[in-house]
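These notes open a run of structures that come right after.
Taken together, the values in this text are just the output of simple stated rules run on the coordinates, not laboratory data. Predicted model only: the values in this text are computed from it and were never measured. Cβ atoms are built from the backbone, for glycine too; each structure is taken alone.
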Structure P
Amino acid sequence: MTTKKQSTLRPFDIAIILITILSALAYSLIMKKFELLGTIALMMGVTGTVLSAKRSIWNFLFSAVNVSLYAIIAFQTSNYGQAALNALYYLPMQVVGYLAWSKRKDLSDKSKVTTRSMRPLHLILAIVGTAAGTILLAYILGHYTDAGQPLKDGFITTVFIIGQILMTLAFWEQWFFWLAGNLLNVALWAVVMAEGEMVGGLMLIKYSMYTINSINGIIIWRRGAKLSQQQE
């Protein structure tokens, strides 16, 4: 008996994308100004992260465009940690991630990756690494740059580095790291928006949707990891 292949995007996923785009357009109308880079980054980013939660390998294409534009935006708003993270780490990691996922394709759907669970020791190392990286980066950003929010910037940079590594290795626990970083990003860009930067509002919308999608990712990837263990 053959299993019917399901569509990659479901109503919930499409709703996240549409709500993000409509919110961005409404925000632009209210502000009476259109931010091109921010809007494109918003659209590419939310599509990429929705596809990532669905375990689709095509997320890397949209994410590559998103991180390139986001690096420019972060630099322009003095969030240097995130600018460097996106330009020097995230962008090349899209290629690495695509190649890694290509070797772990789901047998029932070649466009999706097979997920797995972390061992307790690996999870502890990831948490300790996040804490150590946050302290180090916060110190560097606070003492050697004019970063507006060094502690938040340092934590987000570190937790996303760890999250990207876990994503490349297809561990479902990655989504807890994405969730933590996205929540802090909401706070970071809320401050930028409050300071009068229009792009701050667009990024606030983006990371609010990312936060919702992270919860969806936890559910989908955890379920996928359990199924993979049952099939082994």
Structure Q
Amino acid sequence: MIFADLELKISSPKGNEILLLKTEPEVYEKTVLVIGVFHGDEPAGEYLINRYLQERHDTKNRILFIPCLNPDGKEQKTRTNSNGVDLNRNFPTKNWEKTEKSSEYYGGDTPASEQETQFLIYIIDKYKPDLIITLHEPYRVVNYDGPAEKIAERISQITGYKTEKNIGYPTPGSFGTYCGIEKSIPTITLELPENEEQELLWNTNKGIFDYIISSDFDKSEI
């Protein structure tokens, strides 16, 4: 059983469901968006979201969850979606660039060409999150974009993962650039360890959920 409301649902290019789930008090202070499986071969984020939602939690914030943004890639066990596009290079940023289709970092023929990308852009525009957390693998770091340094440091304290402002390689058309840098939304890219035993992964990261449901993310944090 999942203790969350179904807010929105769309179909992927191959007909798989992409869900937006919500937990929300009658009066909420902030909105947080948590996204799993940007890349189909990085499934740990979906596990963490679903594990958290197995129990009912009191929250003072509205929390939006996309457990699996890229179900087609997950089904194929590929980084890209079913069109061969890296969703984390497909956002309409100033630095978007067209790359070779043979690349696993192929950003599409045009920015925001993919249904999954369009869905996320719609959610950002409609719900206006105060904080975004995307769950990736495998680097075991807390990467951040936009005014999120203090939040990244707090998540680092919770997980023991080090903070990294720069992931170390170019990311044209990335979600972090789109939301964090160009829209000034605090955006965390939490890089989870790869193939870690699930109970250890949960015990390391469950405190993040306690943090986002109870914090007001005041100016001292952003």
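When helix-only ellipticity at 222 nm (-39500 (n - 2.57) for each DSSP H run of 4 or more, over all residues; to 500) is computed for each of P, Q, which one produces -25500?
Of the structures listed, the value fits P.
Turning to a different aspect of this structure: With mean count of other Cβ atoms within 10 Å over residues 114-121 derived from the coordinates and found to be 14.4, which of P, Q does the value describe?
P
As an exercise: Rg and Dmax of the Cα atoms in Å, calculated from one structure in P, Q, equals 16.1, 48. Which structure is it?
Q
For FRET efficiency 1/(1 + (r/R0)^6) of positions 10 and 90 (r between Cβ atoms, R0 = 25 Å, to 0.05), which structure out of P, Q has the highest calculated value?
Comparing P, Q, the top value of FRET efficiency 1/(1 + (r/R0)^6) of positions 10 and 90 (r between Cβ atoms, R0 = 25 Å, to 0.05) belongs to Q.
Oh, and also: Identify the structure, out of P, Q, from whose coordinates distance in nm of label points 7 Å out along Cα→Cβ at positions 82 and 210 was calculated to give 0.7.
Computing distance in nm of label points 7 Å out along Cα→Cβ at positions 82 and 210 on every structure in P, Q gives 0.7 only for P.
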